[in-house]
Structure P
Amino acid sequence: MRKFLVGSDWWTDCDDAVAMRLLARAHLRGEIEILGIGINACMSYSVESICAFFHFEGIDNLRIGIDKEATDFGGNPPYQKRLANSYNSPQNNENASDAKSLYLDILQNSKEKIEIIEIGYPQVLAEVLKSDKKLFESKVSKVWMMAGKWDEQGGKENNFKRNERSRKAAEYFCKNCLVPITFLGFEVGESVLVGGNLDKDDQLYKAMHDMGCENGRSAWDPMLVLTAIIGDESEAEYDMVFGTASVDSLDGSNYFEKDEKGKHAYLVKKQPDEYYKELINSLIK
């Protein structure tokens, strides 16, 4: 069974919630195993709310870590407090592990290689790589990352450009990570709106309603996560452009040098938007 570490900003937007449902259901079906989740944008109820979300999905006792210094990414989503108040979580921001330490512990103790999914900001990944590059390269087989805007040189996307820490982390990670990375960029998910088919008593519907997105939200994170779960970009109906990605730490703009032998790749849709929308909606209903 393929095993994953998952990084998320956890609800500075609600596409993370759709992505987490896809992960939870794949985990419960025995297709993958979620070894731990690192939250890389710290808000008041981050850990309690994600524990509540997975509890209601049918999963308890996940290992959760958080970057407690990541209070500068913004956001005060109402669904976090509502979810946190709906479940008496044993984990909270105060007693949760540091996300970097959690990743290092899981990597050090794993007897097999692990894949990493990142649908948030890159600073935890960058710190883990910087802390023990040899460990990262020996234990991580692949990184799946929702980040960047790859349909233009100098594109800018939130997960890279949000603030100084994310920009510097993105530059470092892209420059120094020798493990293969597949990027799904802003341009891929923007026009694919998912989650508009949910029942009103569904916790995911309520989260999306709280964001004003009950009729659907751009599928950046769900599309990346589903591709990672499938584990094959072509099977997931994407073409890949190989090369080397880079990020400017001053403004977060991203660049890509094409090279068929490159360890980085970004995704290009092979199907119309409706294909990805219908597939994801069928899996989250």
Structure Q
Amino acid sequence: MSPELATSTKERTALVTGASSGIGAAFSKRLAADGYRLILVARRAERLEVMAKEFGAEHGAGFEVFPADLTRPEELLAVEDRIASEPSLELVVNNAGFGTLGPLAELDPDGEESEIRLNILALVRLTRAALPGLIERGRGGVINVSSMGALAPSPYMATYSATKAFVNSFTEGLAGELEGTGVTVQALCPGFTRTEFQEVAGAGTDDIPSFAWQEAEEVVDASLAGLERGDLVVIPGRANQAVAAVTAAMPRSLTRRVLGAAMRRTLAREEEPAP
């Protein structure tokens, strides 16, 4: 091994997608504090530059800003190549994703396709790009940010909940392949988190009780603690864990009716004219 390579592999590098806000930004800040060198991936280059300067000044960590729209094949491929070429990569956080709200018959089909491309295709391809190097080095991990929405099919967010169910199934299947390699994977299933997600999805939040909300930093703490323990599926927060237990015990038909009624109320409020 050359001296240059020996020096570089002492670094720990983490790549975070959707790094410019919300859970992705919280992961970035925490990993910088933990001593990782970061590759920040998101569409908003300006926000990434501001984050890099801020975190670099605060933690002295190295940062690489990598603007990319992961729904575009050529930009996704560029991130894959960057992952595969990084000898010190130890963690990939597949956080980028979004949801849409409304009856599928009324939603923009191109938007639904972009949702599937980002939530599923990009996640699978970036995970695939990382695995050969991680396996060869015998360490590291991949965190796939899923959702409580993965636990039950949701009317009026049918595409979103289906993409997150895929993420959970994919991650659990992959865990079986990686046994004995030293590489860990995790499906992180946050519930209501104070991010831009609801705004992007067009979902109201007025009826969500305060105890149901978590800060993005709480979600990240639970995820990284779970990764350290080797937990495959992480549901952060006792309220979310209780909901998950109840959901698992309910008949799927009843879950659909309950979620459908709740989502119809949300849509009705969104359609009400402003006072």
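So helix-only ellipticity at 222 nm (-39500 (n - 2.57) for each DSSP H run of 4 or more, over all residues; to 500), computed for just one structure, reads -11500; which one of P, Q is that? For helix-only ellipticity at 222 nm (-39500 (n - 2.57) for each DSSP H run of 4 or more, over all residues; to 500), the value -11500 is produced by structure P. Taking 64, 41, 35 as the value of Cα extents along the principal axes in Å derived from one of the structures shown (P, Q), identify that structure. Considering all the candidates, the number was obtained from Q.
Read the figures in this text as sums done on the coordinates, not as results from a lab. Owing to the predicted nature of the structure, the values given are computational and were not obtained by experimental measurement.
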